Structure I
Amino acid sequence: MKITPLAGIPLLLLTSLALVSFVNDPITDLTQKLSAEITGHGQAYGNLVELTGIGPRLSGSSGAARAVDWAKAKMESYGFDRVYLQSVMVPQWSRGQVEQATVFQRGGEVQLKVAALGNSVGTAAGGLEAQVIEVHSLQEVAERADEVRGKIVFYNRPMDPNAADTFEAYGGAVDQRTAGPAQAARYGAVAALVRSLTTLVDDDHPHTGMLSNSGGRATIPGAALSAHGANQLSLMLRSDPTLKLKLELGARRLPQVQSYNVVGELTGRELPGEIVVVGGHLDSWDLGVGAQDDGAGVVQSIEILRAMKALGIRPKRTVRAVLFMAEEFGGYGGREYANQARLNGEKHIAATESDRGGFAPVGFAVRADAKVLETVRAWAPYLAPMHADSIWEGESGADVGYLNDLGAATFGFVPESRHYFEFHHSALDTMEAVNAADLGNGAAAMATLTYLTAEYGL
């Protein structure tokens, strides 16, 4: 049975008809059982407690290595048909022991909370001291090139508080973190500070993230100021535009090391050579323990296969859980997984990624052609019990996106996002930020879409 919209029937009418026809439908019975197993007997929350108990899982760190061992052992304990490690070389970086930003003003010294950006170089021992210039865009740095040389560039553009979609707001501000330090270096700055990307207007926790070093330009230290610290610094600059700031960072770049993607699968009963992936990234930033980003996606992916195994559900196609490594440092695990799939001649039908936190489900973003989009929209009634029936064309995820080039349709699980960036990349990303029921409902929604895709294809 393949459920697709019928020619000439408006989608809204089709959905209304489908709601009637899905009553007492055997597919509904099965997806409800799958959902009930996850929400009533699920192990996602308990597994997340275990995973976050390891501590931070920064790419190339001992924490990441322990997480690999944990994930492999966990999937083996559930009796998946196949569990294996896929080798991948990943970046290694250390923030060091020192992170200080001290402002010197007429009234004395003021300490601001700061965290090095991933991939940043450190300062010389003892730090560096310079005047600060406040800007709000990369373009402004270019326009004020004569003022930038020898100074610390301070990017102070907040996320748009009026954006309905906080990921859209994030996308509108993230360039100052990723490309801001390199842009400042282009014009002779000695360091860059970036307002933390958070939806909290006065949060005093720095939110880190990766910066990029492009074009072969000289690199300079880059760090995130807490939103509170950014507010303070901006106010102080209004009173004294010539004030100086001392920045000291112990960050270091280290040689790449070997790490692993962790893969578990249930072999398809009729078409084992056709693969449907569900996944999240195993690495995390080092300020917190990565409960939302992306421990939630990791345990949800494992839970989908666990529930299918527990219920004896074996779809036609192979279902594979992939826990990607080093997403935070540029998608190394996702890129290597797709490369190995290409080299091995594997046929991937679809892949779903959970990397927006473990909040209450909303729906799925689809990166595929119009036909696939219509097919998934016709499945909305099966997703409605989890309130995950909003389906639209959009970006799926950094790791599974590499599979688009191999012909796979990719889906991004979308939960409610209002509070995600309060925790994102900060010390606040802990278990206290996770609601067990929301986490389970998200896993149930993903399991439903994964089953339908693996059983009926696209």
Structure II
Amino acid sequence: MDADEALRFIEDLIRTQRGKSLNDLQRTIFRGAWLGKNYKEIQRDCNQAGLDHIMRNVGPRLWRLLSDLVSELLDEATEVRKDSLRGPIERLRDRLLPQTEPHDTPTLFAWSDSEFDSVDDPWSSESLNCYQDWGTAPDVTLFQGRVQELTDLYQWIEDEGCRLVALVGRAGIGKTEMSVKLAERLRDRFEVVIWRSLDPALTGQSPPPPPELLSDLLHGIPEPPPRHDLAGCIDYWRKHRCLIVLDGFEAVLQSKVLSGEFQPGYEGYGDLLRRLCDIHHQSCVLITSREKPREIEAREGEKAPVRSQTMPGLCLEDVQNLFFARGAFLASEQDWRSLIHQYEGNPRFLQQVATTIANAFGRDISRFLHYQQDKAVFVGDIRRALEQQISRLTYPEVNVIRELARHREPATLEDIQQFVKTSISPPHLLEVLLSLVRRSLLKSSSTSYSLPPLLIEYVAEYL
């Protein structure tokens, strides 16, 4: 086996036996070790983590995972190390595939097609792709984590045939990067892949009006339809399997009104969403947005071809990897968890926090946490990002989040009615709360509403 064959083989096993996937850094370490490289050479290949982090954390965890897996499948104690990787893996391959060469078999076991297709780079997949246009998509070489989210989204689109999927979440949570990574993993499953951003901060210009966008989506594709309008797009998406990504969708929605209203001249985006949801076709449009469009909210469901995923923050291991890419940091596990809680696992915010801790606190996370008595410090452009979202709100919405921040605890609908008293009528209050939920600024449960910790601190300090 060469390095890529070995990696595909072992990733198939990890997915079926452990229900998880390797991240990009682990893949780089595996390939390098298979090729006989030392850790310094591997670190130069990836340049996404410090040498110390690779040697002391990621590498040993990977070899421990592989040792446990190989020992279990061989039914004998087997140690897998960086300098003795090939032997145990090839022995396991020979045990599981005694009569078959890897290139000649599409599967390792009797897996279903849906399980096998969700592997990143399956041996059996033949690329359908004949056209890709990535526009202003950012580089995601250093993308980390999000294994479960990527798995769920892949399944929705590839296995369950969703026609419209929305990634929703606050600024900095990683929606754009996730959309690019997901599209990269799906691109061989679609004839056409087009990635476009509507975000002026990324493109440097206002989002295109709907007719201009639709014409752009049809420009340059193979066998374009005669009509470059919505009807032409839908007709093409029926006949050809296309993946279209529209990033920064909130740019076409109005501010200073309750969420979900389109800007004047951009109402055609609502028609586009409705047609995508309601008309059968074999393509998928993926949008990212800080605000969930009403057209999606009204049509989504667990079994529906329309879904939305609210982006969560990063987990402990992914945050540690993000920090260790900048070198070693001093912290207890409780320090890590406090930091993640304060900044909600927001990768963009945590990157700025990591720089601040490295430059001003001697890489000591505990010192940073106690600098403002365990309150969030609004370094870098964290405050500006929150200001941008708050500036889109109506006065009743600002009033509600100010009251929730003042009380700090989750509150029921009846509690909030008492907080705002007569300033908002009961029917209008419910609309305001739902608007804040769609804007990703308010969390709702079956009994209560709550603000995320970072927003509570921002409101307390600046509003």
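What follows is calculated from the coordinates using simple rules that are stated; it is not laboratory data. Bear in mind that the values here come from a model prediction, so they are computed numbers and not experimental data. Cβ atoms are built from the backbone, for glycine too; each structure is taken alone.
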## Note on the structure
Re helix-only ellipticity at 222 nm (-39500 (n - 2.57) for each DSSP H run of 4 or more, over all residues; to 500): value -10000 computed from one entry in I, II; matching entry is structure I
### Query
Out of I, II, which one gives 24.3, 78 for Rg and Dmax of the Cα atoms in Å as computed from the coordinates?
II
### Summary
The highest value of relative contact order in percent (Cα under 8 Å, 6 or more apart) among the shown structures I, II is in I
#### Entry: Value 3.3, calculated as distance in nm of label points 7 Å out along Cα→Cβ at positions 131 and 203, assigned to which of I, II
I
### Message
Going by mean count of other Cβ atoms within 10 Å over residues 171-178, which of structures I, II comes out largest?
### Response
II
